[in-house]
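Q: These are the structures in question, set out in turn.
Where a number appears in this text, it was derived from the coordinates with a stated rule and is not lab data. Bear in mind the structure is a predicted one, so any value in this text is a computation, not a measurement. Cβ atoms are built from the backbone, for glycine too; each structure is taken alone.
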Structure 1
Amino acid sequence: MTLTAETALVRSVKHYLSQADHLLGILENEPETETLMAIRLAPDSFDTGFHLAVAIQFAGRALCLPAGADVPEIEEPYSIASVRALHTAVAKSISDLPTLEWTARVRHVAGEASLDQSTTDYIARFALPNMLFHLTLAYAGLRHAGVTLGKADFDGLHEY
């Protein structure tokens, strides 16, 4: 099987959604879960739990939006249970999608910018980088709080 750029993008989104699930599982097994979710790397930043929820939602945005499917939303106020429910909803939404239309245009908003991108450009340059940004900040928040994590917990590829 030849791995196309499009297939690689979909696989990457699904892989990092799985890594978000891994971090969520670690967080759920910590004794101070809600305290850890509230960790902020800077006073004006989002907290760790919110970053994890946004990373999960970006997996949905990455693949559902180009397919014209609804993107599961983050429930507020959020908790570990609602972030877990979001992950379950996003994973189900992604697994139920038809084949993406790679020539379609994705019209969306990024902050205050209105963007119009090809599906490939949207996933490669917007959705996946944003997913990784928020996943990285969730990982960093947990590490900052003293949770024992390594690179393998982030990327799922390394072994030490």
Structure 2
Amino acid sequence: MEKLKLTGKSNHSTDDAMKGLSAVFIDGDRVYIDNGAIHGKSHLEQGMQWVKTKEEVPTPREIWVVWVTLKRNSDMKQGYHGVMPFQLWIDQQAKVGYKSLADQVNKMDKAVKGQIDVTNVPGEVLEKLTRFLKGVRDDLWEQAWPTFKDIFGEPQG
């Protein structure tokens, strides 16, 4: 099972608000964490030529990236807090991709602030994300913030 590789190390130079931030990639049936996305350097982003429109990508493959944040609750237990998705379209063979940097950064900021908006995420993608987050660590799901539980449901015991 893959663990969240959070940036929340005490010796990390990241701003405190960003320490609980992770990037979950949903690429077809593959769901994984690549925190290189925090600095625009995920494995998928490296070596890409970024174009200005999705139409410029020869054979675009849609990839959902979801900013997920953790935060401690009043009991000082850490749980899921913010969830904000955005999309990448890439053609790995041509090494061409499209992303809205403004959308990516704005969604990151909203996730850090604990906002959740999955209204435009297809049901299949949302199901994969939910299964993945449930499987990371039980305590994170159990200690999730109320807004998260309203959207993703109570933990199943």
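Q: Among 1, 2, considering only mean projected area of the Cα convex hull in nm², which has the greatest calculated value?
A: 1
Q: When helix-only ellipticity at 222 nm (-39500 (n - 2.57) for each DSSP H run of 4 or more, over all residues; to 500) is calculated, the result is -7000; to which of the structures 1, 2 does this value belong?
A: 2
Q: Taking 22 as the value of relative contact order in percent (Cα under 8 Å, 6 or more apart) derived from one of the structures shown (1, 2), identify that structure.
A: 2
Q: To test your reading of the models, identify which of 1, 2 gives 12.2 for mean count of other Cβ atoms within 10 Å over residues 49-56 when calculated.
A: It was calculated from structure 2.
Q: Comparing distance in nm of label points 7 Å out along Cα→Cβ at positions 105 and 121 across 1, 2, which structure shows the greatest value?
A: The maximum falls on structure 2.
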